[in-house]
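I've put the structures underneath this note.
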Structure I
């Protein structure tokens, strides 16, 4: 089973579905893993009901960080902000399907860290969403 997930990670790294930038977007946040230099930016389109209607990520990094970002965005499209806030590291680990050591765990969780850091600052854009 690990081979299946390893292939999934490599495929999502080489052929990501959600890599790019959204223009326009009404949410963007970015951060990096200082230990390895992986960098992720996430752009979202969020409607007036706080539903994520589109998502994209950009940046650079290892196969684990890039694949987990792609898989995470696939998971959150169509969900509302409260559902996204409930996503845990276990969700990411289930999506990746392999055991990770402490260093790789930071890579895998970078996109979730970026997403949550930005989402918890969502109050700043709620006024903009009211105009939609």
Structure II
């Protein structure tokens, strides 16, 4: 696939993530995809395969927010080869009623029209204080 197609795959993935469309997220991920998040959060580490991503990461991170409150604002998208780099701001309201606004840089690798790798860079200290305290 070309750069434009890879950017479209990632754009669809982000739309599905932002809207909570788990069926579309599942369709966008490669079977053996990985999602890595740094730090010492309860959701940090490398989540392997769809099951690991959905059960080890998304199932734990999603319930931290009030339903329907999380929105992703994409600021920039840059692609080269199989890599698509995205800068976004995630805003939402936690289940405890706190506002959440964090800035992310995500590196996606796309293979055969599917998201193969997600490497998420974020202020984990802020996330820990707002989401996990």
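Suppose you compute helix-only ellipticity at 222 nm (-39500 (n - 2.57) for each DSSP H run of 4 or more, over all residues; to 500) for every structure in I, II: which one lands on -8000? The read-out was computed on structure II.
Comparing I, II, where is mean projected area of the Cα convex hull in nm² highest? Let's see the in-between values first.
Values: I: 7.6; II: 7.0.
Going through I, II one by one, mean projected area of the Cα convex hull in nm² peaks for structure I.
FYI, it's all coordinate maths here, none of it is from the lab. The structure displayed is predicted, hence computed values, not measured ones.
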